[in-house]
Structure 1
Amino acid sequence: MENKIIKAGIIGATGYAGAELFRLLYSHKNVEIAAVSSTSFEGKALNEVYPALTNEKEYILTDMDGVIEKSEVIFAALPHGLSEELAAKCDGKGKVLIDLGADFRLTSEEKYTKWYGLEYKHPALHEKALYCLPEINREKIASVDIIANPGCYPTSIALGLMPAIKNGLVSTDSIIIDSKSGVTGAGRGLSQTTHYPDNNEAFSAYKAGLHRHTPEIEQTLSMFAGKDVKVTFVPHLLPVNRGILSTIYVKTDKTLDEIYDVYSKAYENEKFVRLQPKGSFANIKNVRCSNYCDISLHYDSHTSTLIITSAIDNMVKGAAGQAIQNMNIRFGFAEDEGLNILAPSF
């Protein structure tokens with residue numbers, strides 16, 4: 001499959017995740033970008049919206065149907081509630097959909113309704129969909145045509161906790177997660193909290209105990225544990241463009257050496273997960289614009305607490321990069337194709 005070229009389309013190409021998809025796919029040796037769409041900027045050229053994306057070919061923003069017709073794989077970077085109808089169209093035409101939104105992430109319709117206020121319009125499509133975090137279920141991805149790309153916070157948290165929970169190293173009775181995200185996580189639309197005068201030189205929590213990623217986090221951790229897991233999750237807004245740092249607190253009776261050894265084995269063959277040396281700290285600067293997740297482990301002997309820090313770029317490993325990683329697996333390409341990007345040094 002190394003020489004195969006597939007046609008890819010992006011729906012929602014003028015959002016931050018959509019623009020990042022274009023930037024990464026443009027250099028992918030197995031991909032031709034066939035079409036891009038935007039409801040807000042239909043008829044305009046993509047580089048009118050993002051001058052940095054200027055290239056030798058002009059990409060005119062079309063509508064959703066135009067992207068579906070011209071593409072073999074469709075990336076949807078849309079708000080929740082908009083991807084089910086799109087999935088139905090793709091399913092009817094035999095196209096692969098990679099959804100960066102929330103519509104197919106939760107396996108429980110009851111929880112989707114509780115947290116997102118909507119019901120499933122096409123329940124049968126949810127049976128065909130798969131939550132695709134490559135490090136936990138890559139073997140299943142190659143046969144799926146509706147790929148639910150994980151959320152940014154849940155990605156950093158799942159990768160941070162997976163070895164500890166799967167190997168029974170920590171208690172799941174009281175998991176506290178403190179996560180911080182750059183402003184791009186709030187999307188391109190302006191709100192008061194992301195308005196520059198309010199966000200600059202500021203740092204605050206938001207939606208404490210109420211964030212919509214909570215059920216996704218709990219669903220994934222419960223799968224690792226083999227039982228229901230609940231978490232205390234508090235997100236924060238950082239005055240930076242991009243990046244997520246999750247600091248996770250869990251009780252343990254194991255030593256740091258024992259835990260570190262388990263994590264080393266768990267991630268020794270994972271290209272995009274980098275376990276940091278003992279004593280060092282994961283830093284969003286070191287993953288910026290890359291598809292890497294950096295994890296560091298620390299132990300508080302006073303309270304018998306394992307402290308895990310997990311850093312990703314919310315627009316790459318937390319969104320567009322992971323979506324491309326899933327596409328690579330689905331179509332049999334090298335998993336890291338188009339994603340061999342290191343963070344800038346400064």
Structure 2
Amino acid sequence: MAFVRAMVQAYAARSLDPTAALEQAQIKTEDIDDPAARITATQMEVISGAAMRELDDEALGCFDRALPWGSYGLLARASLSSPTLGVALKRWCRHHGLLATDPLPMLEIEGDVARIAVRLQRDVGAMTELCVVSLLRNIHGLACWYVDSRIPLRGAQLPYPAPPHVDAYALLFDGPSHFDAGHAAIQFDARYLALPLRRDEAAMTQLLQRALPLTVRSFRRDRLLVQRVRQVLATQPLDAHNADDLAVLLNLSARTLHRQLKEEGASLQALKDEVRRQRATELLLRTKRPIKQVAQAAGFQNEKSFIRAFKAWTGESPGEWRGKQVL
């Protein structure tokens with residue numbers, strides 16, 4: 001309910017009445033000042049959308065200037081052509097600074113940890129919590145949407161004391177939340193930054209018809225394991241002949257490996273076929289290596305199994321396929 005109280009304060013600052021928005025979200029006015037009161041994700045979505053439209057400010061009075069309705073859609077679309085999530089987030093933060101100079105979001109990378117930091121340039125008082133939480137949830141939700149993957153957080157840091165409703169932070173952010181920090185930030189595995197964007201213009205248009213759930217609800221599917229499996233299969237093909245060997249390289253059990261891949265909509269055999277086929281066709285096309293050496297470099301234990309797999313992929317033997325490419 002603290003977020004609702006902040007929105008009501010934004011209405012008061014503009015001498016506007018929040019009653020219609022509260023009624024639309026089915027929030028009782030007598031509950032607003034109740035520290036024990038809670039709202040559902042749907043109510044948060046409804047009250048946020050109504051307030052943003054009525055105030056014509058997607059920042060809800062938290063920033064140094066109002067962000068007219070559609071501003072965050074503009075930001076999301078401006079980064080859509082990025083080749084990777086890392087590039088998209090850097091562009092998003094830079095473009096955000098063109099719309100408002102306070103607060104300042106920034107992507108920071110240190111080793112294997114990526115951090116989206118939000119630094120406030122002024123004291124916004126009672127609006128601080130809504131300001132940083134909504135901004136961090138916004139960019140985190142958009143990042144997940146861009147790559148169609150859950151991006152689990154290693155933790156969050158907030159620049160204010162732990163509030164009475166501190167238990168709600170387990171729902172807002174993965175990992176531990178640390179309070180009284182110098183600035184706000186969320187941290188996650190930097191390998192997610194290398195994921196390619198999976199959305200197109202049509203998906204963006206559909207998203208903008210109802211974008212607020214991104215900040216309210218979390219993605220469940222995580223695509224990072226698929227990328228990690230592809231990377232190991234491509235760089236260490238001779239060390240990952242079976243699920244047990246691969247699981248050891250990934251610090252997982254074979255059972256967990258299969259389960260998580262299934263949750264991501266993938267299978268180990270399909271990924272092995274994909275990586276091996278790509279590696280084999282590149283070597284056949286760009287080198288003059290004998291078939292036996294190509295088979296070994298692609299991760300096959302012998303030439304016969306490679307030829308059998310290649311015929312299943314293409315309908316031709318490696319030698320036949322290579323001959324046609326040369327011609």
Structure 3
Amino acid sequence: MAFIRCMVQAYKHYGRDPTTALAKAQITPSELNNPQAKVSALQMEWMSEAAMRELDDEALGWFERRLPWGSYGMLLRASLNAPNLGVALRRWCRHHGLLTDSVTLSLSERDGVATLCVSEVRSLGGFREFAVVSLLRNALGVACWLSDSRIPLHHTTLAFAPPQHVNSYRVLFDGPTEFNAHQHSLSFDAGYLALPVRRDEVALRGMLQRALLLTVRPYRRDRLLVDSVRQALRDTPALGRNAEALAAHLNLSTRTLHRQLKEEGASLQTLKDGVRREQATHALQRTQKAIKHIAAEVGFQNEKSFMRAFKAWMGQTPQAYRQGLSS
């Protein structure tokens with residue numbers, strides 16, 4: 001309800017009456033003034049759309065100037081033909097600066113983690129929390145829609161103190177949320193940035209009929225198969241010997257397994273090699289197990305094939321690698 005009250009404040013900012021919008025969202029005056037009251041996602045969608053249309057401002061008073069109805073649709077259209085999600089999000093951040101200079105959006109990547117930041121250039125005043133949360137949720141929703149994938153968050157940071165309705169943040173952002181941080185940001189697995197953009201103009205026109213769903217509801221589908229394959233291979237190395245068994249473990253057909261991995265820019269053999277290399281080097285570093293035992297543990301049928309593969313990965317035999325660690 002705190003965000004509904006911010007929309008009412010936007011009406012006051014523009015000298016307009018919010019009564020009609022509140023009625024459309026089925027929010028009574030007593031609910032509006034109740035600090036414990038909550039609204040459903042559908043009520044949030046109804047109120048947001050009514051306010052954005054009536055005020056002709058998709059930013060709802062946050063910025064120095066209005067963002068006329070359709071601004072974010074135009075922004076999304078500019079990212080639609082990107083080859084992958086990373087390029088699309090960078091375009092989104094860059095082009096957002098053409099809409100307003102009150103905030104800047106940026107995307108960075110480090111150590112396998114992607115971070116999307118919102119930086120305040122001008123004070124957002126009483127709209128600060130609503131604006132920042134909406135911008136982050138909107139960017140995440142756009143990313144999920146473009147890639148047709150539910151993107152789980154590693155971490156959310158917000159540079160303001162926890163509000164009275166802090167418990168609602170467990171619904172707004174999955175994963176841990178840190179308040180009083182040095183920046184506003186979302187972080188997630190950078191592997192999603194390599195996913196292709198799966199939408200076209202026809203899909204965009206359909207989505208824009210209820211575009212606010214991207215902000216008010218979590219996206220359901222998860223397409224990042226790479227992580228699931230890696231984890232399955234780590235937990236059960238024997239699955240690496242047989243693509244059919246691995247596919248069945250993941251409730252996929254073998255054909256679908258290979259096709260989806262290809263769409264994510266990976267191959268089963270590359271993933272198997274990566275997991276086996278990771279596990280083999282760890283065992284050589286941390287244990288004194290015999291080479292043949294390590295070979296079996298990481299999924300090789302015999303010591304000879306393991307030694308051949310290890311030399312291809314590391315440029316030396318397992319024995320030489322282990323000796324080098326102690327020298």
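Quick look at the values:
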| quantity | calculated |
| --- | --- |
| Structure (1, 2, 3) behind the derived value 6.0 of distance in nm of label points 7 Å out along Cα→Cβ at positions 167 and 287 | 2 |
| Value 42, 19, 13, calculated as semi-axes √(5λ) of the Cα gyration tensor in Å, for residues 143-318 alone, assigned to which of 1, 2, 3 | 2 |
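Taken together, the values in this text are just the output of simple stated rules run on the coordinates, not laboratory data. Because the structure is predicted, anything quoted here is derived from the model rather than measured. Cβ atoms are built from the backbone, for glycine too; each structure is taken alone.
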